[in-house]
Structure formats: C-alpha cells, structure tokens
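Q: Below you'll find the structures, each written out as structure tokens.
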Structure 1
Amino acid sequence: MFDRDYAIESFIRGHKAILSQIDQVQNHLRFFYKARIQLRNLNDVLSSHLKRQDEKLFLFLQEHYKDDGKSLKMIEFLIHDLKELRIHALTFWDKYMMATGDVMERNFSKDFVEFSKAILTRLDIEEQYLFPLIEGTKRE
C-alpha cells in the first residue's frame, strides 16, 4: 500500500538535503578540489531522492488519475522531466566526479550553476505539481 504522507515527507526531507548540499558545493566553487567532496555528497542525496520517484510511484498515480486527462498529462510531463534531469546529472557526474586539471576547474563553476538550476527547477516542479498529485490520491 502507498503511504502518501510518508512519500511527501520523504520528498521534503530530500529537498532539504539537496538544497543543503548545493549550498555546500557553492561555498567551494572557486576551489574545485574542495568542491569535489561536496559533489559526492550531492550525488548521494540527489540519487537517493530521484530513486524514490520510481516506476511504482508513477504507475500508482497513473492508475489513480486514469480518468483525469489533465492529471495524466502532468504525470507524463513529470516522468519526462525526471528523465531529462537524470541525463543531465549523469553527464555532469561523468565530467566532474573523476575530473582533474585546469580545464575542468575553469568550466566547473559555470557548469555547476547550470546543473544546480536544473535541480532547483525540478524541486520546484515537484512541489508545485507532484506533491498535489500525491495529496490528491487521498480522495478515495
């Protein structure tokens, strides 16, 4: 059985952890070698958060909203947007988790700002659209 309240609380905790790690990385943007440690932590919390948005969650939502075309379109958008963020994350991690050298350090700040904006946009989308969809499943 799907625990709606736990799911939302879990997502909120995930958002807080992600925001905290983004702040930690931003504190070290000028020193890539210091930021790399925080990047690993961000990778961990972001990966954990995104894994909570699994196929089971979206199948549950699709089943619940099967007669609501507008909600189904939003669920499809959320699935697509999640895939896009996962691709962006994989590209970013591939580039910087094992990176060394000046070239990476020069590009890191700009790339991280772009990546963090994508994360923040996703968190905002979750709060505006995913949370209400989950909350709406309480109507039985």
Structure 2
Amino acid sequence: MIQYILFGLSTTFVFSLFNARHLIDGPGPSFHEFILSIIFLFIWGFYGFWKGRNRQVSFYYFATFFWGMGLIISLVTINMLGPVMIISFLFIAPVAGFLYLLDIYGQPLVFFNTILPMIISVLGYKIGQKVSEKSDE
C-alpha cells in the first residue's frame, strides 16, 4: 500500500507543479499543459493496467479511495484561501490542462479533475485484469 501512496502523491505533486500556474495567476492553460495532463492520465492508466495484469486488487481500491478523497477534500477546500487551497490544487491541477479545451471552473472543475483520473485508473486496472484472464486461458 505504501507504494501506491508514494505513486499517488509523487505523480500528483509533480504534475501539479507543471499545471498549477494558470489556476493561480492565469493566463489559461497552454497546449503544453494539455499534453502534460494527457501524460498524467496515461501514467495512471498504465499503472492501473500493470497492477490489474498482476491482479493486485488493492490498487483498484486505492485509486478509488485516493481520487474519491481528493474529490471530497477539493470540494470542501476549493473556496478557502491560504495554505488549505494547496490541498485542493494537488488534486485538481494535474489534469487542469484540459481547460485548454473546456471552459469549466469551480465545482465542475473539481468534479471533472478528480473523477477523470479515477475513471482512467480503474479502467486501466480492469483492462489489465481482462488481459491477465485471457492469458490464463
């Protein structure tokens, strides 16, 4: 479980550093930040696939819990000022490059930016699990 926590925190922190600029002071996200958001989702999806292929069901529960808690924490802290806002940024900034294509802010942004990584992670896991089952036959 520690490896999942380290994976989750390190990837969200690193990609938050790259994508948080436009959430803090503008201007809107660039194409570069959009590509970084896609890379972030690919990493989570591939990691989920790998864990599903190895039948490590604990990742499925971790991803659901991690992004579910991210959604709850972000919805509570999104309108707070000060250091508490950083917690919200940790969960919404890695995928904020999608604002390059979408014009959503506030609670819809929080919902989209936390649910999308959860879906990609779980989908990657499920695909890996199916591939593993097929290879056993």
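Every number here is computed from the coordinates shown, using simple stated rules; none is lab data. As the structure is a computational prediction, the values presented were derived from the model and not from experiment. Cβ atoms are built from the backbone, for glycine too; each structure is taken alone.
Q: Starting from the value 0.70: which structure in 1, 2 was FRET efficiency 1/(1 + (r/R0)^6) of positions 73 and 113 (r between Cβ atoms, R0 = 35 Å, to 0.05) calculated from? Numbers along the way, then the final one.
A: On the way: 1: 0.70; 2: 1.00.
Working through the options, I get structure 1.
Q: Moving to a separate point now. Which of the displayed structures (1, 2) returns the greatest value of relative contact order in percent (Cα under 8 Å, 6 or more apart) on calculation? Provide the component values of the computation, followed by the final result.
A: Working: 1: 32; 2: 40.
Once relative contact order in percent (Cα under 8 Å, 6 or more apart) is tallied for 1, 2, the winner is 2.
Q: If Cα extents along the principal axes in Å is computed to be 53, 28, 22, which of 1, 2 is the source?
A: Details: 1: 56, 23, 20; 2: 53, 28, 22.
Of the options listed, only 2 reproduces it.
Q: Let me ask something additional. Kindly point out which one of 1, 2 the value 16.1 was derived from, the read-out being mean count of other Cβ atoms within 10 Å over residues 33-40. All intermediate terms of the calculation are to be shown ahead of the outcome.
A: Working: 1: 16.1; 2: 18.9.
Source structure for this number: 1.
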